[in-house]
1. 1, 2: which one has FRET efficiency 1/(1 + (r/R0)^6) of positions 139 and 155 (r between Cβ atoms, R0 = 25 Å, to 0.05), as calculated, at 1.00?
2. Using distance in nm of label points 7 Å out along Cα→Cβ at positions 67 and 251 as the calculated read-out, with 7.5 as its value, let me know the right label among 1, 2.
3. Where does the value 16.8 come from, among 1, 2, when mean count of other Cβ atoms within 10 Å over residues 147-154 is the thing being computed?
4. Of the structures labelled 1, 2, which one yields 1.75 when Cα Rg over 2.2 N^0.38 Å is computed from its coordinates?
5. Supply the structure label, taken from 1, 2, corresponding to mean count of other Cβ atoms within 10 Å over residues 123-130 with the calculated value 14.9.
6. Of the structures labelled 1, 2, one was used to calculate helix-only ellipticity at 222 nm (-39500 (n - 2.57) for each DSSP H run of 4 or more, over all residues; to 500), giving -2000. Name it.
Structure 1
Amino acid sequence: MDLQKLKTFVNLSKTLNYTDTAEDLFTTQGNISKQILSLEKELGVSLFKRAHRKIALTQQGTIVLPYAKEIIHNYDNLKIELNDFRAAKNSIIKMHTIPTMPSYQSFSLITSFLKEHPEIHIELKEEESYNLITSLKAGKCELVFARLFEFDDPDLEYLPMEEDSFVAVLPKNHPYAQETSLDLRKLNGEHFLILGPATNLYNPFLKLCQEAGFEPKITYEGTRVDLIMQMVQNNMGVSLMMAKTAQNFASDKFAFVPLSSNIANELCFVRSKGQHSDSNKLFWKYAKDNVINIGG
């Protein structure tokens, strides 16, 4: 059933005048007459009595009228609800991130963005590094915050925000704890406690050791930074970790010593190329405009 025919019928039942209804609906009297005749044919009833240039609802028309009004009302409510749903969906950004994101200034950028745009919500979900790009490409999120080592994908857009580097995490009483810069070769033979293959720090760690000329003795590999720090504190070994992550655990129990040879990496916001929601575009522009405030 054509909704416009019902609207024409409801309006004509109120005006009881073809000219007035035509004006209300910005059309012609002839078009109003055609729509009413078509609706009567569709329903198989006469809706109006026509006599002496006047019209009035028939008994059948009186029966049809409340149903027509309800159909129009329900349709209008449906449009409102769908519009609200689309607006709400467009105001939510699904972002997956490395678990250590709070260690970085980019986390503060998200906070400041939300203060400036309270109409937008960001759903953050922690995910191990090796899953982030897969989740993005699978459509499980529309943005990721990831650590990238010489990674490139022509289907993705990258927005580098800040840099980080490895440091040696040593017990405070370690012989090299007071060094200002450490040659990784000096740690040959140490027991290493590291973030394992589920993170994207594992292979760069192995590469650093390889470049230093030795194969590391790994006695623990996992995903929990806090556990590694506790084990280092208890003199169970040493670790290589991102400097900004390690600094969250700064205390008199540890020493964080920069490496004389390192592997550069960038912390980036990443999204797929193509169409994006208005909220996504707004956040991307905000992050891009504020890169300089974060610094490398």
Structure 2
Amino acid sequence: MKKITISFFILFLSFLSVKACDICGCGVGSYYLGILPEFNKRFIGLRYQHKSLRTHLGPFGENTPLTAQETYQSAEIWGGWNIGNKFRVLAFIPYNFNQRSSQTGTGTKNGLGDVALMGYYKLFDHKSTVADRLLVQSLWIGAGIKLPSGKYEPSERLAVQESPNNFQLGTASTDFTLNAAYDVRYNDLGLNANVNYKINTANKYAYRYGNKLSANVLAYYKFRLGEGITVAPNTGVLYETATKDVEDKKYNVAVSGGYSLSLVAGFEMSIKRMSFGANYQNVRAQDLAGGRAYAGNRIMVHTSIAF
């Protein structure tokens, strides 16, 4: 058991050194999970995410007359289903609200985003007693697929050559993910880690977004306020990185790729079968699109019901 746990963390740390993503956390293709709501069989719910991005910056990251402020919001139906004791499926159906403002005017794009499915297999689930306190560990690994259900406009890329190709509802490509989720809890104090590696393919317009890595670690503590009521404040870090986009199968897109590191603080609350949660992601370090883009802080809230 110790060997499995150590192996997971070695794998986790090795992932952090990989250089792979589209503009991190904004636009198309963000799959932040965090701490899932507790459920035995199934759950369904809604998530809302708000992100911002400044684009078309100068060569030293300064504002220019062409600089644009982009806002990405999504309202997402999400759900999970445990199949027996070993398998789990997660599904995400986003509806996106994109807005871009600059000196030349304001533009919006609203519509269905790219639907994603993820399957997990429980590698181990272990319970033991240490110093008269319960120690619980679980490790899930799996893979997923992202479908090209969101609208992609190739003219957007041609119109903004010096800006990342993020102002889209979808990528028009079928992409794949590799996932791992680890949780360890000592009585009511826990640590949760998620790794998601997204492998992108070229769309029919010969544009391929860079592969993307997302990894987050959150520490939490469960306060039990009454029968069926728990509140779990949490804090941690979120790291995202990506390779550059590729067009026409051979040309790297200069204004793409990069990394961001965020501090995360939030809470999870459950009242019997209902769950609520929120977190704030404060971007502390970043280098996006060769310095031509700058990501703002992000907010996510969610609610769900287990059944």
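Laboratory data are not the source of any read-out in this text; all were calculated from the coordinates shown. Keep in mind that this is a model prediction, so the values were computed, not measured. Cβ atoms are built from the backbone, for glycine too; each structure is taken alone.
1. Details: 1: 1.00; 2: 0.05.
Corresponding structure: 1.
2. On the way: 1: 7.5; 2: 2.8.
Among 1, 2, the structure yielding 7.5 for distance in nm of label points 7 Å out along Cα→Cβ at positions 67 and 251 is 1.
3. Details: 1: 13.2; 2: 16.8.
Checking each candidate, the match is 2.
4. Numbers: 1: 1.75; 2: 1.02.
Attributed to the structure labelled 1.
5. Details: 1: 14.9; 2: 11.4.
Computing mean count of other Cβ atoms within 10 Å over residues 123-130 on every structure in 1, 2 gives 14.9 only for 1.
6. On the way: 1: -13000; 2: -2000.
Attributed to the structure labelled 2.
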